[in-house]
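Multiple structures follow.
Taken together, the values in this text are just the output of simple stated rules run on the coordinates, not laboratory data. Please read these numbers as outputs of a predicted model, since none were measured by experiment. Cβ atoms are built from the backbone, for glycine too; each structure is taken alone.
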Structure 1
Amino acid sequence: MGVSKSKDSILIKPKFYVALAHTDNIAYFADERGEDRTRVSNTNLFPAFMKENLLFSMSYDSKVHYNTMHSPLDPLAEKSDLQSQSKPPKRVFADCGAFQYRGSVRPLLNDGREMNHQVAWEYYFENHVQAAHKWEEILLCAPDHIIAQDMDDSTAEGRFKFIEKNAAPFLEHTRPYPNVHAVGVIHGRTIQERVKQYEIFSNLGYTYVALGGMVPYSSKPLEALDIIAGIKDLECPDISSESILARCRKDGIKLHVFGLNSPEWARWWYRLQVDSFDGSKLSTEGAANGWYYVANDGKQGRDNADSPTRVADLYQRIAVKNMDATEWIWGPQNAIYQPIVPLTKKGVDTSCECPACIYLKSARCTSERCWYRKANPDHWHSADPRMMGSTEHNMGRVAHNAFVFEWIIQQIETYVGLSKTLEPDDQREWLKNWSIVEVEK
């Protein structure tokens with residue numbers, strides 16, 4: 001098992017870039033009468049940790065986030081705890097939206113233009129480099145073309161050539177700007193093809209690379225970790241000296257992993273000391289799929305894990321469709337009806353006092369299509385994230401989950417740090433599941 005040898009070494013904390021689309025927004029009433037409905041970036045409800053690093057794609061318009069990342073929100077709601085989280089974002093990671101032309105022989109954008117280094121740079125420059133918001137660091141992906149594992153040789157070869165052709169000139173675009181860094185996106189059907197692409201970027205002078213096409217491996221940890229680090233055994237992992245991760249460390253190049261961002265993957269990124277990762281899982285799970293996170297923090301039905309071996313021991317996911325919201329009892333509080341939410345059928349207390357929930361439980365749901373509003377048009381009801389029915393409930397749940405995710409990250413950091421105190425005959429065997437993985441001898 002790869003336990004860290006250097007107990008005094010500084011723990012690298014991988015940066016998480018939350019991927020945002022134009023749909024990641026929430027509405028509020030800007031006036032007390034409820035006539036001025038305003039839609040703003042969901043980052044207004046995020047913890048400072050979550051909005052420190054943002055990822056935007058050319059596939060989506062990012063204006064709503066730039067224009068409304070600092071909004072006053074509902075004047076009737078309690079916002080003081082959220083306001084303490086109102087630090088501005090520091091870093092932006094932008095990709096060229098290769099997913100939108102993944103099925104095309106030529107990399108054609110939705111507006112008919114063909115992607116190349118100049119098109120990508122002009123878009124990035126206008127929307128991010130020259131943005132009114134001053135970023136400390138801007139990471140820009142060189143144009144890429146997704147290479148699927150089952151792709152034929154001819155198609156794959158054409159896409160490899162496209163990536164290589166644009167790599168050098170795109171890097172040149174970024175050189176005059178000290179805070180702008182080009183990121184080479186690595187694709188391939190095999191590890192050997194990915195290593196070959198890595199070498200192209202490293203030889204050109206790229207200081208940051210990213211592994212693309214990883215989402216299909218989200219439920220295949222051994223295959224994903226083999227691609228990244230040459231790991232062959234999940235129980236006793238070692239980083240292969242020939243792997244992309246080991247090569248990055250040797251060459252002083254930072255490594256980003258696209259799309260693998262579940263809490264369990266976060267544990268692996270801390271163990272492997274990967275530089276950064278990203279994803280939109282919080283939005284898809286919270287808003288689209290209706291999952292509500294609760295931390296195992298000692299509340300009823302949420303017992304603390306004494307010796308966790310995986311991240312799943314630290315939290316639970318509860319489907320809001322099973323919370324029986326239609327049976328809740330609602331009552332007025334400060335002119336807004338709020339629910340009394342009973343324990344789940346499994347006896348879990350779903351209450352939360354994170355800044356997002358404090359706001360949401362005192363803010364008005366603005367949707368006339370919300371099932372509760374339709375049944376009770378004579379009064380306002382709160383945007384409690386434990387139910388579905390409107391953007392406020394759904395996107396509010398994303399914000400709540402973001403605070404729980406922050407708590408999970410803090411637990412991961414704690415356990416990875418504790419693993420560095422392990423001695424050869426230590427009885428805390430479970431901590432080996434959190435230990436930093438080393439490069440093989």
Structure 2
Amino acid sequence: MTRDIPKNLGRYRIVRQIGLGAMGEVYLAQDELIHRKVAIKRMRVDHYENEQKRQKAIDCLLHEARIVGNLNHSHITAVYDIGVQDGAPYIVMEYVEGENITELIRDKAPFSIQEKLSLIAMVARALHFAHKRGILHRDIKPANIMIVTQSRLPKITDFGIARVMDASSFDSIESSIDEEGFIPGTPLYMSPEQIRGEELDTRSDIFSLGVLAYEWLSGEKPFEGKDLNTRLNAILTADPKPLNDFPGIDPEINRIIMQALAKARSERYQSADAFGDILTLHLSTLEKQKTGEKPSFSFDKKEIVERLRQRYIFFADFSEEELYELFRASSKEEFGMGDYLIREGASGTTMYIIISGAVIVLTETEGKRVELETLRDGSCVGEMSMIDHMPRSASVVAFKKTVALVVNETVLRHNNPKLCLKLYRNLATTLSERLRASEGKYLKLLATHHAWGDKSKLPPAGFEAGEDS
């Protein structure tokens with residue numbers, strides 16, 4: 001049945017309908033105030049049998065939208081606004097231009113095994129970000145992971161059925177079955193515990209991501225059957241066909257994905273970040289196998305050590321031997337002029353120590369480049385990713401032929417935890433000092449204006465003490 005398409009929802013002008021389902025519609029719209037495209041999901045409420053249940057559903061959706069709206073992560077679709085019009089709630093979200101993984105699988109899009117594993121690792125890191133904030137997705141599937149056309153980076157969509165976990169009992173949330181007996185999620189990507197209607201935790205999302213990974217890597221679903229009940233039973237009892245039976249997939253990838261698909265939660269990865277770690281480690285191994293032993297290049301280690309100590313507080317108390325050990329744990333890479341060391345928006349676990357050459361740090365917005373600074377030999381870039389694995393806030397591009405030591409945090413943490421811990425501690429100390437210095441400037445400014453009774457030049461409302469002004 002055709003549903004009427006509104007001309008406007010709130011201040012948003014509807015351009016066209018881009019999705020239609022049993023639970024609602026999705027529209028492409030124009031934000032007339034900010035002049036940007038947005039996606040709007042409007043929920044159907046006409047199928048609820050009474051006003052009380054309808055209002056409860058509206059309140060629940062708006063409550064969850066407010067919480068998901070605080071998930072500020074480049075690999076999670078942003079929620080901008082919520083509202084109710086003509087009795088139906090709607091959520092205004094970031095509009096993502098790209099294709100979802102279901103479409104990529106259908107079209108056999110040319111992604112290498114390494115590219116797929118890297119993107120799955122990024123999704124795992126983004127899920128971990130949401131999990132730490134008490135939010136489960138509950139419906140991870142290929143259709144809910146977009147790959148952005150321009151950047152080829154992932155975006156997790158549709159946290160609409162996510163539930164907020166009880167902060168006092170992090171490993172469980174309320175039962176996944178609601179009053180009507182409906183189990184949120186898509187059956188073929190559900191975890192065994194989700195099918196059984198048990199309490200869920202973060203490991204349920206990990207299982208679903210494992211199903212997605214299996215399907216994207218192989219082109220086949222891991223659990224098959226002639227009907228839905230047979231397929232659901234396969235999730236509960238059957239082992240998937242080994243991934244290394246498919247061309248180009250090695251036994252180690254099979255082992256990694258099968259652990260995510262373990263029937264018992266205790267046998268899966270215990271966090272999405274751990275899943276991301278094991279994928280990153282395997283990607284590092286594949287990269288070494290692909291490149292082999294590159295010709296070594298010489299550099300003055302003592303000179304680089306002194307420059308690192310002088311320029312970066314977090315290296316000041318490293319002994320020569322500790323820095324040499326860091327060098328030995330690094331991979332050595334050469335970049336031609338224009339090559340990216342770091343791409344804005346990509347998740348990163350690596351930092352780069354520039355041995356020779358020069359790089360430009362820049363941001364890229366709407367096709368325009370804004371250069372921030374140039375870094376030369378003895379400089380370090382990307383170190384903050386050593387702490388939080390968050391997506392990069394800027395790109396780093398080789399200004400001319402550049403040689404760098406590449407320190408992979410995940411590899412360093414697993415192979416040399418003591419050295420990695422020292423680097424963590426020093427980076428955290430440096431960040432803390434910056435925040436205290438910034439807070440001191442703010443308090444001094446506040447005290448000066450208070451003493452003179454001049455409030456006209458006070459920092460604006462919402463000023464954060466952790467930011468330099």
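From which structure (1, 2) was FRET efficiency 1/(1 + (r/R0)^6) of positions 340 and 428 (r between Cβ atoms, R0 = 30 Å, to 0.05) calculated, if the value obtained is 0.60? Among 1, 2, the structure yielding 0.60 for FRET efficiency 1/(1 + (r/R0)^6) of positions 340 and 428 (r between Cβ atoms, R0 = 30 Å, to 0.05) is 2. Each of structures 1, 2 was scored by FRET efficiency 1/(1 + (r/R0)^6) of positions 36 and 212 (r between Cβ atoms, R0 = 35 Å, to 0.05); the highest score is held by 2.
Check the numbers for mean count of other Cβ atoms within 10 Å over residues 220-227 across 1, 2 and tell me which is largest. For this comparison of mean count of other Cβ atoms within 10 Å over residues 220-227, the top structure is 1. In terms of mean count of other Cβ atoms within 10 Å over residues 372-379, which of structures 1, 2 is highest? For this comparison of mean count of other Cβ atoms within 10 Å over residues 372-379, the top structure is 2. For distance in nm of label points 7 Å out along Cα→Cβ at positions 20 and 300, which structure out of 1, 2 has the highest calculated value? Top value of distance in nm of label points 7 Å out along Cα→Cβ at positions 20 and 300 goes to structure 2. Quick check on the output: 19 is relative contact order in percent (Cα under 8 Å, 6 or more apart), derived from one of 1, 2. Which one produced it? Structure 1 accounts for this read-out.
Assign the value 1.09, calculated as Cα Rg over 2.2 N^0.38 Å, to the correct structure from 1, 2. Working through the options, I get structure 2. Taking helix-only ellipticity at 222 nm (-39500 (n - 2.57) for each DSSP H run of 4 or more, over all residues; to 500) from the coordinates of each of 1, 2, which one would give -12000? Structure of origin is 2. Here FRET efficiency 1/(1 + (r/R0)^6) of positions 140 and 356 (r between Cβ atoms, R0 = 35 Å, to 0.05) was derived from just one of the structures 1, 2, and that gives 0.70; the source is 1.
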